[in-house]
Structure I
């Protein structure tokens, strides 16, 4: 069995812990993975004080991020994103509406979201109202209404006259 050492994580590490946590890990794992990538430092009284300070800063930062995410969610819940696309008479789309299309429409409206904040499990392939999930913060989730409408084709406009 390898020797275990106590480290303080500087970043979140999957299956090990979150930033600021004190963990006991095998010496080889720490020496070969955590230390070279600057994900952890060995436990000393000085590093313990440093981590306490970082933890306090992280709490303040997370509170601010949560407050900003809640404000953005309140703004997004009032918005219905309308995406006009080419469709046939039956309402079937020529193609589909992806998350990138919805993000582009939101950007036109002045709302910037990251790719991971808008969750669409599959692209929308029919005309109508659809819901997309919003993950703005680990504690702030909501829904966005996306209305897919049929775009009038130039040919149809000519025939109508």
Structure II
């Protein structure tokens, strides 16, 4: 562990020794933060921010969304999406346009430059994922994924006030 930076050593000590039974939310947040930081380091080499990555990922699978749809899928407020979309447009990654018959909504489309980023950036995210699960068996990775998806589902049901649908352990 001597190769690990002191701040990371302290974080690991915190989780393993100081409060090993602390709330799961804190641990999940720290994992997410570490993964985002690792990915951001890689993305910055391509002049792409983590925030833009989020929107690009969505557009690679569903091009032509409205800004509202993009906000909803990214889980951010519309002003945040508007700022990001403007910056991505200036960078040449996307273009905004209205669709025939609907002058109200602006739709977001990838440019060839935005499309080409997928082949460069997705492997970076895959690399971070591989590093994240290094040393874990496929069985444990599958179980971890299943557990995290269950947590997301439970919290979504609770948010909708449908706590009766949450299966008790």
Structure III
């Protein structure tokens, strides 16, 4: 992919309110295929996390009331875990879940991901709601944009059958 194509594929990140982060990204695959990759514990390790990391799915019960926990391993042997609970799962349309990075336990955001059918493409919009503006700004300054875009690049590769 050329630099121009890579730039065009970056997620759009905005802050529509003092406590929200809104992320939009279009993928070159039908909605059902994208949703399947978001919800299949066997496929998460193929794409979740930035380049150079591996992800272990410790728990993933994708249903309203279910829980999830992923452990990310970096190239230096370090690890970090993320967890949450599914508040709502509407197949191929919407996932509402909590998100918590274990090293900062107690700082829980609520993420709503919607999957918009664009024919042979899918627009994924994720809105994260934080308790405070400071928590939102902390997430923005954590390097999340870089990690998110690399994660989406990995998802592109899986969707294209190149991973």
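Numerical summary
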{"item": "Answer label among I, II, III for the case where distance in nm of label points 7 Å out along Cα→Cβ at positions 107 and 131, calculated from the coordinates, equals 1.1", "result": "III"}
{"item": "If helix-only ellipticity at 222 nm (-39500 (n - 2.57) for each DSSP H run of 4 or more, over all residues; to 500) is computed and equals -7500, the structure in I, II, III", "result": "III"}
{"item": "Origin of the derived value 15.2 (mean count of other Cβ atoms within 10 Å over residues 27-34; candidates I, II, III)", "result": "I"}
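Computed from the coordinates by the stated procedures, all read-outs in this text should not be read as laboratory data. Keep in mind the model is a prediction, meaning the values are calculated, not measured. Cβ atoms are built from the backbone, for glycine too; each structure is taken alone.
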